[in-house]
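Trainee: Listed next: structures, encoded as structure tokens.
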Structure 1
Amino acid sequence: MSTLNETSDELDTGARPVTITVNGHCGQHAVQPRTHLIDFLREGLGLKGSHLGCEHGVCGACTVRLDDTVVRGCLVLAVQADGRRVETIEGLTERGSIRDLQQAFIRHNALQCGFCTSGMLMAASELLEHKPNASREEVREWMSGNYCRCTGYQAIVDAVCEVLATRRQGASA
């Protein structure tokens, strides 16, 4: 009988090959059927930007994009991402698509401990793309699915609203 600290062929035989494009890089990986996407990203690929908080899809710290839709990485199995595209906070940062949002978070002190920040930025990025004319109330509602225990949300909403206003001005110029 094997213990949790031992590895055995019996435990490893369930691994399945998956092909996943992560932040624009396609690769094939062997994953256990019960491995959550966030665990695969953090432990399998070393992408530590997204965090694992509640493991129940409630806090939003594990927010990633799956085929351009924001999902909770703790609720999606890695095998469900087979043949799909995943984007993490590292990918958004590499593309530079959230540079203005990151700077607004800094200006408004919308990050304190930093644990929720990547999930907040992922959710805010989706809002900026899908609701460029969002009102302050819509921003607050949109961001309410991500928990932050430090800021009280005011600074986060201020930062997102600033970027929305700036992008609207840039689009009309």
Structure 2
Amino acid sequence: MAESVEVTIRVNGVEHRRQVEPRMHLSDFIRDELGLKTNRLGCEHGVCGACTLRLDGDIVRGCLVLAVQADGQEVETIDGASDRGDLAELQAAFHAHNALQCGFCTGGMLLTASALLSEKPDASRQEVRDYMSGNYCRCTGYQAIVDAICEVLEKRRAVPLETGVTP
């Protein structure tokens, strides 16, 4: 058995120092070491997206990243993003469109959708479908999820950006 390794990982703004097995996945660290059960484990092969996290701002699959790879980095779960209010607009749209049912995939869906809004503010409906295709949902059939994300995109596009120039 391999010796444990000390890691220091900042999760949702709180620094955590732990001894971990070198092969422990980041999702297992978050769930088992920190008790944050909202990071779900579905397939454990990086296919379903239930374990989606932000690692130093990038969307990753927590089941494919080792805890030792996150040493010294910032991790954000759905809890942290929700607590900061970053997802309020998306959460409201998901609720309005009934884009969440059992809730198993919702955290990963919201984090991925949030990244989409930042990276592709002019995304078409097809681009939304393509971007979200790595996150599986067995309840909604995706129509409601795509509708919710497109609604937020449309609302944001309707609001003119401030130019800093006064009339």
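Trainee: Check the numbers for FRET efficiency 1/(1 + (r/R0)^6) of positions 46 and 94 (r between Cβ atoms, R0 = 25 Å, to 0.05) across 1, 2 and tell me which is largest. Mind dumping the intermediate values first?
Mentor: Numbers: 1: 0.95; 2: 0.60.
Evaluating FRET efficiency 1/(1 + (r/R0)^6) of positions 46 and 94 (r between Cβ atoms, R0 = 25 Å, to 0.05) on every structure, the highest lands on 1.
Trainee: Tell me which structure, out of 1, 2, gives 17, 14, 6 once semi-axes √(5λ) of the Cα gyration tensor in Å, for residues 14-53 alone is calculated.
Mentor: Details: 1: 17, 14, 6; 2: 19, 12, 7.
Considering all the candidates, the number was obtained from 1.
Trainee: Given 1.0 as the derived value for distance in nm of label points 7 Å out along Cα→Cβ at positions 110 and 142, which of the supplied structures 1, 2 does it correspond to?
Mentor: On the way: 1: 1.0; 2: 2.2.
Matching structure: 1.
Where a number appears in this text, it was derived from the coordinates with a stated rule and is not lab data. Keep in mind the model is a prediction, meaning the values are calculated, not measured. Cβ atoms are built from the backbone, for glycine too; each structure is taken alone.
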